[in-house]
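What follows are several structures.
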Structure I
Amino acid sequence: MDDRKRVMPGDVITTGPYRPEQNTILEGRNIVATVVGVSEIADDAVSVIPLTGMYYPKVGDLVIGKVTSHSSLAWEVEINSCYVGFLPASDVFGRGFDAQGDELSSKLAKGELVAARVANFDRTRDPLVTVAERDLGKIDTGDLVTISPSKVARLIGKRGAMIETIEKATGATVTIGQNGRVVVSCESPDGLLKAKKAIQMVEEQAHMSNLTDRVRSMLESRDGC
């Protein structure tokens, strides 16, 4: 059977011994789409790649946010969502944080980017984000690329195959936020341009089959830039 087709919410994608994954649900023996997109059947799993959509926070997600303001206790971080992330000052300053004496803008200023993880979110209030993990915090270098959050899974690829292909071919380091923000760093200007072009290619062709092979061919071509 053709394992890719355009679907609408409520459309039956397939029936049988498959496991429903991203943007699908099981109704009886039918696996049904929950969003507008392109269905994909791989191994024993069925998913739908959305064609549109905003970022909806989930606990544990890595996000790349932009500092917009701060109070005496926390920064407000814009995360490409209808929700605003709140980053506690104690996450950055540590246990010795003094709300009266410590100036938050000395650590993170308006407009600066930060890699953070969604620590708490329950739909009734804006999400709490944290940088209290290794490799999180202020982003000092790299180019920012924004894609649709619905295309993030495609950029990562099955078992990380897509992003591994891009990084190996270009020598770039790519940090992917689940909110559709991507930071690309590379010592080589040509490598940086190729990596950004590959990311844009995934954004534009996420609905197409054999996309990893297409991206690899572009990266290996002499006119890839």
Structure II
Amino acid sequence: MIVTVGNTKGGVGKTTLAVNIAIARALAGRDVWLIDGDRQGTAQTAIAIRAEAGHQPGIACATYPDGPTLRSQVQQQRGKFDDIIIDAGGRDSTALRAALILSDVLLVPFQPRSYDVWALEDIAALIEEARSVRDGLRAYAVLNCADPGEASADNVGAEEAVAQVPQLELLQTPIRRRKSFANAAGQGLSVLEAKPLDKKACDEISALVNALF
């Protein structure tokens, strides 16, 4: 399956989720290819740190910030992998547009902030364009870096706003703001591997992965 983690809004935590999802699938025994579609190359850097530290399983990773290159490489090599996870940059780019046409699933992280919610209209327009040339694209939104409180007014307001964007289905698997995500990412790890184990973070990532796959 091909999953793109993307949004036209930057700073929503796409790379952290993409790396965690890729590693979670690899830990489950899947052959995974992580593609960094962002010129900043943050996902590639995380996987390089992982490789240098000798963490297993290893994750295949490539950087294709150019849409035509991303498209051609995925078309050529998709049969070699069980799952392909594409981390698309936080803007309307050729890589993001190519990824949408190739993907089975789009995951749109957003944070409980007005700017993030307003930006969902932009990604919704791109989803409509992709669906006009590719049938079957499933598009989900997930609340990322959610406020810790279960009944946070910001969380609730953001989720209600997503309901007004018909192109997106809101997953009931919020990822809350936890230091363990940043700590794990700095080591090229998923929260599923990092020590000390943050059980709540692990449960949240596991729920998200289960919902996607």
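Kindly point out which one of I, II the value 3.3 was derived from, the read-out being mean projected area of the Cα convex hull in nm², for residues 50-89 alone. Source structure for this number: I. State the single structure among I, II that was used to calculate helix-only ellipticity at 222 nm (-39500 (n - 2.57) for each DSSP H run of 4 or more, over all residues; to 500), giving -14000. Answer for the origin of the read-out: II.
Supply the structure label, taken from I, II, corresponding to distance in nm of label points 7 Å out along Cα→Cβ at positions 26 and 194 with the calculated value 1.6. Source structure: II.
Out of I, II, which one gives -0.62, -0.85, -0.91 for log10 I(q)/I(0) by the Debye sum over Cα atoms at q = 0.13, 0.17, 0.18 Å⁻¹, for residues 18-137 alone as computed from the coordinates? Considering all the candidates, the number was obtained from I.
Among candidates I, II, the computation of relative contact order in percent (Cα under 8 Å, 6 or more apart) that gave 16 used structure I. Of the structures labelled I, II, which one yields 14.3 when mean projected area of the Cα convex hull in nm² is computed from its coordinates? The read-out comes from structure I.
Hey, mean count of other Cβ atoms within 10 Å over residues 42-49 derived from one of I, II reads 16.9; which structure?
Only structure I yields this read-out.
Determine which structure produced the value 2.6 for distance in nm of label points 7 Å out along Cα→Cβ at positions 98 and 130, calculated from the coordinates; the candidates are I, II. Among I, II, the structure yielding 2.6 for distance in nm of label points 7 Å out along Cα→Cβ at positions 98 and 130 is I.
Every number here is computed from the coordinates shown, using simple stated rules; none is lab data. Because the structure is predicted, anything quoted here is derived from the model rather than measured. Cβ atoms are built from the backbone, for glycine too; each structure is taken alone.
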